[in-house]
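So, here come the structures, one by one.
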Structure I
Amino acid sequence: MKVSCQALRKVESICRKFNNDPGELITILHECQNTLGYLPEEVQRVIAKELGIPASKVYGVVTFYSFFSMVPKGKYPVSVCLGTACYVRGSDKVLEEFKRVLGIEVGETTPDGKFSLDCLRCVGACGLAPVATIGEKVYGRLNPSDIKKIVAEFGE
């Protein structure tokens, strides 16, 4: 997906807002992702140029931190916890059911842009294991049989 000229100008504007300071890279990346929804390669190159740093440095930060994404996320991002407590209690089966119900693999977004699916290592709600989040909402003590109903809550 090509990034519009208007979006790239917005990225330049965000960089200027932080005085094109390389020390503000993570803050700039956050603001750009909040504005655009993701950080494709084209946006990373613009940020690098504006901050006077190598594109490889920007890419390294984007790929190191799991909260940055190089692909568009769905309106409702789904994250299934695969941390130890969740995994022992069956989060792998919960993940498989999300994949089946949504018809996508981990790292993908549904064709309608409604859902994206990812995994994470710990939500910090181990007592509710297995756990998944959809947006900011945490769902605990999940069974694969719960997934279809949960997805339906979002109008699927």
Structure II
Amino acid sequence: MNDVIRDESSSYNKNAVSFNDAVNAIDDAIDLAQRLKEGGSFLELAHTSGAFLKHAITLKMTVEYKAVMTAFAQLKQDNEEGADASAVERLVGLLNTLKQNIIDEFGAYGSEHNDSVAAYNNQKERIIANIARLEEQENNLNAAIDNYTNTIVT
């Protein structure tokens, strides 16, 4: 039983790291978008979009990432010399929306995790109580058998 909760906790912690990494990547992308308005490197944009694709797949949120990835691609296609301020602002808005969606998704995931841990603990307590009750019944039955044995022998 303890292996189950240990595995669940390990999985939760791994996913927490993934969600946190995704939020940090979004913050980095927002900073990059601001630098692009001032002539930042589109090479960084390629690296960031690759990281975003990785996070989208890891979090199984490819649909949620689609608009951001499209905005990244549009920025790269349209602007050879520097990013258009309105396109960057649109990207920043999409990034902030995505960030909030990820935070909300992790909150829901955390609630589900807490509910499952509580249900596990409840079941564990019930099983322990049932085992104690069965052990008591076993002791009572053994005492009754001993009593009958003593009665038959005498």
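Of the structures labelled I, II, one was used to calculate distance in nm of label points 7 Å out along Cα→Cβ at positions 102 and 126, giving 2.6. Name it. Display every interim value, and only then the final one.
On the way: I: 2.6; II: 3.8.
Going through each structure in turn, the value belongs to I.
Work out which structure the value 0.40 belongs to, where FRET efficiency 1/(1 + (r/R0)^6) of positions 46 and 118 (r between Cβ atoms, R0 = 41 Å, to 0.05) was derived from one of I, II. Don't jump to the answer; show the numbers that get you there.
On the way: I: 0.95; II: 0.40.
Only one of I, II returns 0.40 for FRET efficiency 1/(1 + (r/R0)^6) of positions 46 and 118 (r between Cβ atoms, R0 = 41 Å, to 0.05), namely II.
For structures I, II, which has the highest computed value of relative contact order in percent (Cα under 8 Å, 6 or more apart)? By relative contact order in percent (Cα under 8 Å, 6 or more apart), the leading structure of I, II is II. A value of -33000 for helix-only ellipticity at 222 nm (-39500 (n - 2.57) for each DSSP H run of 4 or more, over all residues; to 500), calculated from one of I, II, originates in structure II. Each of structures I, II was scored by volume of the Cα convex hull per residue in Å³; the highest score is held by I.
Comparing FRET efficiency 1/(1 + (r/R0)^6) of positions 14 and 134 (r between Cβ atoms, R0 = 41 Å, to 0.05) across structures I, II, the highest figure comes from I. Hey, FRET efficiency 1/(1 + (r/R0)^6) of positions 22 and 94 (r between Cβ atoms, R0 = 41 Å, to 0.05) derived from one of I, II reads 0.50; which structure? Here the read-out was taken from I. Look at distance in nm of label points 7 Å out along Cα→Cβ at positions 38 and 110 for each of I, II: the largest one is in II.
Determine which structure produced the value 11.9 for mean count of other Cβ atoms within 10 Å over residues 6-13, calculated from the coordinates; the candidates are I, II. Provide the component values of the computation, followed by the final result.
Working: I: 14.8; II: 11.9.
The correct label is II.
Values quoted throughout were computed directly from the atomic coordinates according to the rules given, and no laboratory measurement underlies them. No experiment lies behind these values; they were computed from the predicted model shown. Cβ atoms are built from the backbone, for glycine too; each structure is taken alone.
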